[in-house]
Structure I
Amino acid sequence: MAKAKKVKVRTGKRYRSGRSDDHYDAIVVGSGIGGLTNAALLSLLGKKVCVLEQHYTAGGYTHAYEREGYEWDVGVHYIGEVHKPSTMKRMFDVISEGRLKWAAMDPVYDKIILGDKEFNFVAGRGNFIDELSKHFPQERQMITDYVQLIRKISSQTPKFFAGQAMPRWMSKCYNLVRPFLVCKEFFKNTREVLEGMTKNQELISVLTGQWGNYGQTPRDASFLMHALIAKHYLAGGAYPVGGAADIARSIIPTVQKSGGEVFTYADVDEILVKNNTAYGVRMADGSEITADTIFTNAGFMNTIDKLLPEESKKRHKVENWKKNLHRSSAHLGIYAGFKGTNEELGLNSTNLWMYPDGDHEANLDKYKKDPLADFPLVYISFPSSKDPDWHNRFPGKSTVEIVTPALMEWFEQWDGTEWNKRGEDYEAFKAQFTTRLLEKLYERHPQLRDKLDFVELSTPLSTNWYQKNSGGEMLALDHFVERFKESCLHPQMPIKNLYLTGSDAMTAGVGGALMGGVMSTMSLLGLKNGKKVMQLFKNYQEPVEEDQPEVVVPSVKAAS
């Protein structure tokens, strides 16, 4: 058997009082992809940035973890538009200075399973249309129109979100005229739009078969959010070479090049504010670090509930900000390790989206009332099959991840207890979910049943512990139509020198959080200097490997 190539999963430098400088140009609270984007872009512009992460490793939901000789990602199941020349690939190339590499998944990147029916999402616009038209020959024109619509939504998204890069006051004015600049579908929910295009409910169920990526069924999700996800994967999916941890690992040197650092075990207790101006942070150990600018990548709810001083909460009446906002869904996650290579076990990189039938809303409603009801959605991913470097690091092993929705209230009786010390009732409650979810996997891959070597189930309590959330939410804020009308989600917060970044400043997912980092950086720099960020993307030259032709990358827009 080949010797494993050991790669360090944990990233970042462990924080201790005295290890950081006393003052920085900017502090970023939270090391998710949005915060790392802020830090990298500012570093490339010559600013010294300190990133503070309370977890033991950097990356937020892009981090990976090891257990019993296996490794899993916790949020980077696949990413679109990075395995080919695109705006998003260019942005990752800039903040990682070309260190981050991507591997394309199999052409069938998602398989939608409604009961005993299967539908493949195949990479490429024409392939996608042709494949679905085999199942719905009478709906070919609708499928074609749908693809054109999601591409139109994507092309108009820079106009929709342009206000996020403007000063706060200007953004409010811009958003008043925004409905006249983009198509009407931006202001409708997903079911409303699709039912206006077809009466075929099964087709609607298939087209919305990726709703787990943004955590809301067609009844509730903004069509904008659905369209961005669907378009994002239309050309297929990709995975970071070396695993999810390589995202943070490849970006951190960019942060360090101007004297900055990414610290872990760096728990921020409070953002320091004086005369309505943020000027630093107080750490959990009582030490203070100051900066000219503070970015919060801890999430909107966490920021206003846990990080703002009481005086600021009262002054700005932050409770009013939350009236039309909702935390996203909690989830359960299976992390399973199996003996054998992907080839030996018959695994590929296609994601499975399993549903009892096509009634997404009814199935979710039943499940929320009774956790023993059929799972409304089971998502299965095979990370070891997606990373071409996997078997150099973990020879003879393979991994599977399984995700399904959950409610925090099912676990509230154990909230506040310590991991591994929650009692027999808790372990029994987890065990029945573990068994049921594994059975869903074995329905598709019965050959894995006797190869299971390790399994662990994460609950909303795990999310709260590692992400410092309160409701077990995985995708920050929900994406109802009204969410995108809330001025409180602008990057420039009412407290001077304090900026919101990450997915809550834009949309869910790694791509949305990345764009949140870009837009909040531009918002900080202002209308004149914000162009410097775009110049970084425009001037970037992709390294050309020996004997390989140079790739010409299209020009970069303000948002993707």
Structure II
Amino acid sequence: MAIDSKIMKLFEKESLLIVILVLFSASLFVTGLSAMPLTDPDEVFYAETAREMLARGQVLTPYIFGNPQFEKPPLYYWFVMLGFKIFGINEFSARIASGIFGIFGVVGIYLLGKILINKRAGFFAGIMLATSIKYLALSRACVTDILLCVLILYAFLFFFYAYLSESGKLKRYLLSSVFLALAVLTKGPIGIFLPVVIIGIYLIFVKELKKLKEIPVLRGAMLFLAVALPWYLLMYKVHGKEFIDVFFGFHNIVRFLKPEHRLGDVFYYYVPILIGGFSPWAAFLPLGIWQAFREKNEKLKKTNIFLISWFLVIFVFFSFSRTKLPTYIFPLYPALALLTGRLFDVFLDKGFTGKQEKAMNISLYLFLALPIGGLIGLCIVANKKYPAAITPLFIAGIAFVLAMAFFVTALLKRKYTKGIIFYMMSFAIFMFPLSYIILPEIGKYESSKHVSKKLLEFAKPGEELGAETRYRRGVAFYMKKEDVLDVHRHHIITEFLLRKQRVWCVVKDKNHIQLYTDSTKGYDNPTYVMYKIGKKVIVTNKVSPGEKFLKLRSINDPY
């Protein structure tokens, strides 16, 4: 059955499509950004670094805890600093750059889909990308991953604008080089290495290496170096071998060759990450890839070679990396969105019959099953870790699942326009309870904001603060203090708590208990638990007469 006339008319107005994508993605990525506190340990790392750079008037060298740190180049910090300058130092200003780039990414995938496939596929890809779990989450988080993903996407966009056009090639190729340079200023060499490998493999498989002659490689390289290289040269000039050893040696080479975390050092680590992160649309990936291999149009065959190369290069590269994190493969999500967008383009245009129809129906039911399974899993986790969030999560989750059931039913009945509109409206509406009720409750346990507020009440000026590694960044950000001591190691926390003056620590409760239950450690001074939320406790080594505390712990009374 052909796609209905209402959608056909919609795709005749490109400006309207872009406006719809911008407004829809803005409703997802900007709603309630300030309602949830910044989470430990990643969001507060970037926020605290930007805050310290701003406080020091330091634009080039990233700082944290009063010292230079070379984990990431400065571009994302600059955007966070800009947010702080405009909106003040708060959660909204820390995250707004990610929200804006999330919107750019949705528009970018539409434009790339338009030139590689058609407007419909690009539009569907934009909707799918915006509503996939990982893209939605990272577009609302103060982390670098969304910026890297979008910069690589736009590097590909302008490359193909040039590659497939008859005129204006030079400017577009050079713009692609600029975006690659900005990607390198976001996360280092990976920002150019992966895109170049992907394009190289694509040109080899489509047998068009001869087109390298029309690419202004020398001018592109010079422009790339002019944008990307100055910061690296300045860092080497100011910090010398330390910058080379830490940034390139540890963060780019050692972390690839040696696991930083025990969890995840297996080759198949990213399989469940991929399925969960691209859900609920992961239900259509097998059929989308199958559809890609069935394409008869020569242009679309080449497009699919590019998309599959994009997916495989990133997936395989990070699967071989010994250090793995869920966000590392994030730049491949736009490729998945385009593969799935093309599937829906074919489905809504021509419909499927026979085995294809059965496979599509199975995918639609799986599409519904994924949020049901996700809701059950979230409720189990919330019941254990975030008890205050369980009721609103369950109610909002049930409403969301019912909305997805309506969407699936509409597609099965070929009521495409109603189904798509209802899907988008449901997602936009769902963001309100998620942003203003559910996430703030979860944030109480996953952020150090609440314990920092308590510390501001308890600690007097001049009293020293310590925190375990995971909480240290959040305590520093919310208390606006650079000199928070890392007390993660046993000998450090015991020496800290044995000081004559009053000190304060934020630690895991189980680690605090271990001070007294592990006889090999030999710590026997009393400490006072002043506040507890979730796994975190605030402890001190002294209390004033009449001062209230929750628990006195000593070697004689460890529990």
Structure III
Amino acid sequence: MHHPSAPVLRRLAGLLAGSLVGCLTLLATAHAQTAPAGPTAVPTPPKPKVPDLPNDALFAGFVPKLELLISPENIDKLAKDPKNFVECTIKEYGGQTLEKCSVKLKGSAGSFRQINDPRPGFSVRTDKVKKGQELRGVGKFQLNNFAQDGTMLHEQLAGEMARKAFVPASRCTHAYLLLNGKVLGTYLLKEGFNDEFLKYFFKDTRGHLYDGGFVSEVNPNSECDRGNPNDKTRLLELIGACNEPKPELRLPRMDKVLDIDAYFRYVFVESVLTHWDGYSFNRNNYRFYEDPTTGKFHFILHGMDQTWGDPRWYVFRQPNAMVSNALWSDRVMRERFRTQCFLVWEKAIRPVDWPRRAEQVAADLKSKIRTFDKADAAAFDNRGREAAGHIRARLDGVKAQMEDALKLRTPGGKMSLGKYAWGPSSDKGDTVEAAYSGRDCLVLKVGPNGGGDFRLQLSVSPGRYRLEGKIQYKGVKAGEGDAKGVRLRSSGSSTDPKNPAAVGDGTWKSFAQEFAVTDGDPVLIAELRGTAGEAWVDRSSLTLTRLP
């Protein structure tokens, strides 16, 4: 992300904050008219960094050519113990040479590569031994190998969107990398989580910064990267608040130790990005920081190379993590989350042409990397188009879902469910998605597990709703208990007597169920349970209507 120069910062800092907050306040007020009463928080723009820091130019698009010089002895050490730092020298072509730097290998299950592989990833410290030594103003950074991102653009663009949405995430650029004379190619250069990173978002950078670890929940042993690791007072308060059994006590406790609206924005951005490998949906790739100014924790995005996936991913999808579970159990909190979603979408994400931005970044990289590697530079034509296509498809899906959410706030409002990602039951051998009779269908078959289902969790306001769709079925036989045949239903409700579960054969028969939403969010279900049969649910026919 490009940062303005010092004079511009000084002239516009107050105007920027005032105008943006004013716009967001108007939008929050308009949206609050359809939401339950409660606190309406307005996102605050990230605080500008100290003007004229040297790393501003690096992250404005500069692409350095770097060589890591590691002795044979230290190469052997990395081969045996890749996660411990060894000494290296960093040579910047046309620039400085930094000695006594520190390097180790990075990555986990999908992205880790050994030191002798063609493209290992690196974590680098220039200032670990020689205090104050920096590469163009950066003392801690990662060199990511794009093992899980063929476009080489996802993380940079995801980070830009996050920061525009007031969610902390690292700045990125690219670098052309060599190792002991061997060309490794184009890498992502990503700033580390240090004092310089924190300054951009927080007034006080002396707080505790924790690393969530690999597929690990917030816990008393979370690794402390900054601050006193022996002082776990606030960390234990966060964990205790999340696990408070009494709702009337849990939310006040959460509000004291967590910036709730900032966390809601974090979750929404993860959903927009389809960041399935982050905290909200996999308890992975995250940091969290205790801001000493407020005493509240903020979550930080990380590891966004596998973003912009399934465009049908539900943007209001309920997370599955300790912090979110403590909040989503309360209806007012869910409405407050949706308010933050609309704020961020309307004022930070929707106004930007993100696919065009992807193409711009790719074109800029092509022009700069051409001086190092013409073949690699030429590949950015396809990389830019591919990334732009991923982003365009996803944001079109988000736009449709946001519009659907507004429709369902009004009686008579109706949304099509066919464009959403219905999840198959765990016994996936009985559930597939396939074309049938010229229709895109959710296909259900009775197999060894007695059938299966597809499910879609929605986040809607309290009220009455009707789920409808058309199903063709053949040879369906009911079983015992709830194995009554094929049907549509919502979680926690029985079959509508007017439209019971069906058995036998039927050609595109209409099914419907009416249900009420009071507190919890509904899960919509298309299911086949019995001893025999198969069914095809027409995706395009699935709808949800808000009833008077």
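Observations on the structure shown:
- For semi-axes √(5λ) of the Cα gyration tensor in Å, for residues 56-271 alone computed as 33, 25, 16, the structure of I, II, III it came from: I
- When distance in nm of label points 7 Å out along Cα→Cβ at positions 80 and 112 is computed for each of I, II, III, the one that comes out at 1.2 is I.
- Sorting I, II, III by relative contact order in percent (Cα under 8 Å, 6 or more apart) from high to low puts I first, with the largest value.
- Entry that produces 3.7 once distance in nm of label points 7 Å out along Cα→Cβ at positions 128 and 168 is calculated, selected from I, II, III: I
Just so you know, all these numbers are worked out from the coordinates, no wet-lab data involved. From a predicted model like this one, the values you see are computed outputs, not experimental measurements. Cβ atoms are built from the backbone, for glycine too; each structure is taken alone.
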